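Structures are listed in the sections that come next.
Derivation of every value follows stated rules applied to the coordinates shown; laboratory data play no part. Just so you know, these numbers come straight off a predicted model, no measurement behind them.
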Structure P
Amino acid sequence: MSKASEIKSGNILRFNGELVQVEEFLHRTPGNLRAFYQARMRNVKSGKLVEYRFRTDEEVTIARVETSDYQYLYEDGNDLVIMDNATYEQHNVPKFLFGNGVKFLKEGMNVVVAFESDEPIMAKAPASAELEITYTEPAVKGDTSTSALKSATVETGAEIRVPLFINIGDKVKVDTATGAYVERVKA
C-alpha cells in the first residue's frame, strides 16, 4: 500500500477493484481547508473516465505493470498470439485491447503490451503500418491530379481510402490509429 501523495501521472492503480491509469494528478489547497489530491483516471479495460479526490493520507494500491515489446505471430479466435522477443515466451492477448489498430496488424509486426501479474491490460499497435494494396478500382487517365479518394483493400483485409493514383500491388503507409492513408511507399 502507498499513500496518495506518492501517485504520479501515468501510474496504474487498483481502484474499486478495477485497473485505472492516472491521466492527471493535481494537489489542491482550497483556502483554509484541508489539502487533497484531484485525480482524473481512465479505466484500462472500458476506457471510462473517473474523477476522484484523494485525502493526502489515503492509502492506494499502485499496480506493478511491465511493458515490453512483443512480436505479433498469428490470430487465434478472439485473441492474438504474441511472442516475447527476448525469452521467446508466447502469450494470448485479447484483440479488443489493440482497438482499431488491430485491423492493420500483419504477422511479424512489433507491438507493445503491458502486463499486470501475467494478465495483459494494455496493448498498442505501431503508429503506422506499411501494407500492400490487394484490391482497388483502376485509375482513369487524367483523374490523378485531384485530391479525390477511392476505396482500397489492404493485405490484412481492412478497407481504407487512398488517392486515385494508387493501384493494386502498391505499398502504402497507413496510420493505425485512424486508418488514414499517409503516403505511398517507394519499393
Structure Q
Amino acid sequence: MRNELRSLQQRLGITALYVTHDQSEALSMSDRVAVMNGGRIVQEASPRDLYFAPNDRFVADFVGRVNLIPAVVRDRDANGDALVEAFGTRLVTPCPVESGTGADVTVTFRPESVRWHEAPVDRPNLLPARVARVEFLGEIVEYEAEILDGQTTVGRIIARGAPLNSPTEGSTVFLELAPQACRVLAA
C-alpha cells in the first residue's frame, strides 16, 4: 500500500501530508519528513538526511537504531572535521556544531555503518574490540562489541552486517567507523 500511495501522489502531482508513527512508512514514502517532540518540529529534512544527519540527540535516537558515544573535541583538521577523543582513541568525524577544543560532544553513527576486520588495517577510526553478543536476525546479524583499551572494556557499540560475513561471539576484531558515517552532536 505504501508503494501505491506514493505512486498515486507522484502520478497526480499532488502534495500530500501523511501522519504516521511508523518510521518505515515515513522514510519510504516521503520526500520530506518532520520529526516532532513535545508538539514541536525539531527537524525537517529528506528521509536520508534525517537518518544519516540528525540535528540532535533526540532525532538520532528516535529514528532507527543508533550508537551515541560521549566524546571530547580535541582539535579540528583543515577540512573542518573534528578530531574527538572517545574510548581513549582519536576519531575523525564531520562536525557541523560549533564546539571548541575541550567541548563535550556526542558522536553518533548507525550500526550498519560499522565495518569489522580480523586484523588492524590502515584506516582512520579503527577500534579494537571483543564481540560480546551475536544475534542472527535473518537478513542481518546484529552484534554488540566491547571496545578495548588493552584488556579493559572502555565502551560498547552495536553493529549490524550481512549474515554470511559476521564475526563470532568472543572473537577479537577491529571495528572501523568511516568518518563520513559519523556525526558530532552537541552533548
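The value 0 for helix-only ellipticity at 222 nm (-39500 (n - 2.57) for each DSSP H run of 4 or more, over all residues; to 500) was derived from one model only; which of P, Q is it?
Derived from the structure labelled P.
P, Q: which one has Cα Rg over 2.2 N^0.38 Å, for residues 21-76 alone, as calculated, at 1.25?
This value belongs to structure Q.
Here P(r) over Cα pairs in 10 Å bins from 0, in percent has been calculated and equals 9, 27, 23, 19, 13, 7, 2, 0, so which of P, Q was it run on? List each step's numbers first, then the result.
On the way: P: 9, 27, 23, 19, 13, 7, 2, 0; Q: 9, 31, 31, 20, 8, 1, 0.
Only one of P, Q returns 9, 27, 23, 19, 13, 7, 2, 0 for P(r) over Cα pairs in 10 Å bins from 0, in percent, namely P.
To which of P, Q does the computed value 20 (relative contact order in percent (Cα under 8 Å, 6 or more apart)) belong?
Details: P: 14; Q: 20.
Considering all the candidates, the number was obtained from Q.
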